[in-house]
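**Student:** Just below sit the structures, each encoded as structure tokens.
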Structure P
Amino acid sequence: MLTNSSILITGGTGSFGHTFVPLTLAKYNPRRLVIFSRDEMKQWEMAKLYGDDPRVRFFIGDVRDKDRLSRALHGIDYVVHAAATKIVPTAEYNPFECVKTNINGAMNLIDACIDQGVKRVVALSTDKASSPANLYGATKLASDKLFVAGNSYSGTASSRFSVVRYGNVMGSRGSVIPFFMSLVDSGILPITDERMTRFMITLEQGVDLVWHAFEDMVGGEIYVKKIPSMNILDIAKAVASDAEHKIVGIRPGEKLHEQMIGEEDALYTYEYPEHYKILPAIHKWSEDPERIKGGVKVAPDFTYSSSNNAEWMNVDQLKDWITKNLDIVGKI
């Protein structure tokens, strides 16, 4: 599907974009892959990685600017929406800015994609959008709803929208692994709560889920990858087995456990070998065989949380991953 196509990724200089772009170039050989973002220095640095590759283009712009989006989307077939204000404390202290990017930006993108005849759009979501406890999660829940409803909003237009949702990306900038690694020399690692658990996913798994969504989507689906969980103490042990732990308490807006599917979504959720799929509650789309595609409906009280997960990653497995990926941890 993506072969010889034109693809645009918003927020493309972030962690996801740095993995999505080279993998997609190698696997699908698109005609054009456009990185749309607002940071010229990050674009300048990323451009050095691709030299004179004619397939890779860079476009300065902000999802808050609908006119700029429309220009960038001209002739584009597929879009990955990765742009977001996503640091929880930043969103709490700058709520207007978070809303402008995560909600208004989503609205602008949906409108511009419909106007420009984009075929399919996959928006990146987060566990924090499920039963949100902070502003970032609330804005991403609103964004998810907008993209689902975008399939109805597009009417007879060909544009279709879906969402992928996953948790903590291992080793990404600002995440717990590089944060702990930066404190190893101090001999003390801050632990929010000894009971805390987190989902663990690699960027490569995130990219694979996006590829699957493009191939599988009819419109309005939310794809949730099956991934392992870890206890925060085990993450700390994998980074520095001899470090002392200091309990510092949960930050404002932070959850004890991550959740990607809440009980309120169970009525519309289907299970597959490697993922779950939350189907739209509107228009009876959750009963559509073309969207269900052989999935098995989950129990009415089903939830998918990092605390009730069937799959767990242990200390040795994370140590092995860190050793193999040391060159990228905290850098993308």
Structure Q
Amino acid sequence: MVFKEYDKHRSVFYFDRPSLNLKVFIAIHRNKTIFPSFGATRMMMYANEDEALNDALRLSRLMSYKSALAGLNYGGAKGVILFDGNHPDKSEVLKIYSDMVNELKGKFITGADVGLSQEDVQLMTRNSPYFVGTKNKPEKCTALGIVKGIEVCLKQVFGKGFISDHTFAIQGLGKVGLDLLGLIYNQAGKIYVSDISSEKIEVAKNLYPNIVPVPVEDIFKLEIDVFCPCALAHAISPKMIAELKCKIVAGGANNQLFNQEVGDALFSKGILYAPDYVINSGGLISVADEYENRFKNENHIEKKLEHIKSVLETIFEQSQTQNLATNRVADRLAEDIFNNH
């Protein structure tokens, strides 16, 4: 196997159940030894095991950055279930996966990512105490945190942090993208949307009739104020930079930049980039609160989401004073926390 995303990870676990054609990777990046590591689990098709393993390594590293700048004590982790469409019984797969998580004895706390639903997590909580995301709605908290972050971005660029009358393009109408759309719909000016699923576009159009659907290949080319990547990774590639006409990039997708140099290019072009693992940390904040507290308290969580605003303000200030791209500043701040504390 090729470990190109390996970054001094603490542990990588591999589980194989040939009878179910089931393979699982769980990667744990850095963490303080007395605290568990957090990271959702995704279930999806991969070209091969190398691709799945590197996804787990990359995303677990991202979760360390996210946790550090969210002000949490937890390390970063990720679970990946390789899915090839041939599993005979999903409920049986989930039961076995929860057994695998139990084998780690609380080192790994997880919930739902791509390919898993809140109902799937509820099923697994019957067999394991190490699943979160059933009391709160992580995607709703993620979207709410993004809105708070966008307000900081708007104030940085336009002098006032109000959604009203600004134009938006939302790439991806999954759970987070649709919730984000709902939160800004009554305040924003024109909102453009795209998704590879025509059904998701139809659902969004029925809920929010004034949105403007555009082809997937055109969503990032629009002359708008805020571009919100809310689909999968690498939403912004080197080739796209010349075609971007937005003033702000702020969305819910993980690993939005194809590489660090893309962040440098955005900075050079004068486009303000809100580092993804900062602005989309609301879901992690909510599940960490669920893990720590027996009872749900939305007001308590919303107060914690204010932390996103203060961190972004710090990043933007240092970016200006150091003449450094915001992604570089954010990485330095996070690495100082999880490498030296």
Structure R
Amino acid sequence: MAKAVKLADIAAKLDISVVTVSKALSGQKGVSEKLREEIVALADEMGYVQPSTARKLAQRRSHNIGVLIREKYMDQYASFYWQMYQQATRIAGERGSFTLLEEISPRMEKETILPRLILEAKVDGLLLIGDLEDTYRTVLAAQGIPIMYLDYADRGMDCDAVISDSYYGAARMTDYLISMGHREIGFVGTVLSTPSITDRYLGYVKALMENGLSANPDWVIEDRNPAGDRIDAENYLKLPDRLPTAFLCNCDVAAGMLIRKLENAGIRVPEDVSVAGFDNFAYPGLCDVEITTIDVNLTEMSGRAVNRLLDRLDDQPYSRGIHIIEGALIEKKSVKKISKKG
């Protein structure tokens, strides 16, 4: 095994005192910037690891993280969560840990059947992606296994969670549509069916109100049943008799399906009606228009959740509570600037 590099070894190479080396590597005053850079460069070259860093690395252990996702979220219309899972797996691997995925079926939730990962004691912590029934979450929390929520936050429990900024993201997109001349703006999404859809609807209403506008109930279109199941374009997504000039959709998949319905009715996007989405994810072949959207930064969300959970498992300091990750507005081809009316 290679001998650990000490401060004295670096000092001897440069013919300076150990105190000077220590000050340079700890960022203290009393060392010129030129000498500090020289010391830092040599320390890196020699493979010096500060004791505090070495202790942290030694304390980190390999962990198994159980990833739980509702079965319905893993079909082709919801592989947004599959991408989130892949990111979580990659980041856990970079820290020497592993993920084990188990899908939660409707029967498991209804009968509160625990995942095999828990029954067989295979995991040290749980990453819950998306929402689960209240009773089922309570049963999971009672198992005494550290839990981190990803893309969902339970206000009724003292939980750790990482979520996207649905509220302000939707407000920002609505502001953008208004800046493009649109004053008649609809919303697509079944309000109260999921927390994220509700937050995005409220952000949409906030932006309208701040701009002296109001939400026309005729232009708030449901896209699924109230239970929050997958988007059902056949039974929902009904076009109103009079269309607004633009729609904000709760997700890109809903936006793509709306675009299909509009085009089938002979309405062009964006020439006749503009459509904006949310989450920057649409499966291949969904529609032929690139959707202006809010990117929710999957990598940052997954990374923050996995690293916080692993820090907790390693008894390292971490920031508890709900962390909100801001997204970025991505302009594509589905929104057209129009002359402002009224």
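**Student:** Any idea which of P, Q, R comes out highest on distance in nm of label points 7 Å out along Cα→Cβ at positions 251 and 315?
**Tutor:** On the way: P: 2.6; Q: 1.6; R: 4.0.
Greatest value across P, Q, R: structure R.
**Student:** Hey, semi-axes √(5λ) of the Cα gyration tensor in Å, for residues 19-138 alone derived from one of P, Q, R reads 26, 17, 14; which structure?
**Tutor:** The structure behind it is P.
**Student:** A follow-up question, please. Hey, FRET efficiency 1/(1 + (r/R0)^6) of positions 123 and 323 (r between Cβ atoms, R0 = 35 Å, to 0.05) derived from one of P, Q, R reads 0.95; which structure?
**Tutor:** Details: P: 0.55; Q: 0.10; R: 0.95.
Derived from R, not from the others.
**Student:** Check the numbers for distance in nm of label points 7 Å out along Cα→Cβ at positions 11 and 259 across P, Q, R and tell me which is largest.
**Tutor:** Details: P: 2.2; Q: 3.4; R: 6.6.
Of structures P, Q, R, the maximum of distance in nm of label points 7 Å out along Cα→Cβ at positions 11 and 259 occurs in R.
**Student:** With distance in nm of label points 7 Å out along Cα→Cβ at positions 91 and 275 computed per structure, which member of P, Q, R shows the largest figure?
**Tutor:** Evaluating distance in nm of label points 7 Å out along Cα→Cβ at positions 91 and 275 on every structure, the highest lands on Q.
**Student:** With Rg and Dmax of the Cα atoms in Å, for residues 243-298 alone coming out at 15.4, 48, pick the structure among P, Q, R it was computed from. Don't skip to the answer; put the middle values down first.
**Tutor:** Values: P: 17.4, 54; Q: 15.4, 48; R: 10.6, 35.
Only one of P, Q, R returns 15.4, 48 for Rg and Dmax of the Cα atoms in Å, for residues 243-298 alone, namely Q.
None of the figures in this text is laboratory data; all of them are computed from the coordinates on show. Keep in mind that this is a model prediction, so the values were computed, not measured. Cβ atoms are built from the backbone, for glycine too; each structure is taken alone.
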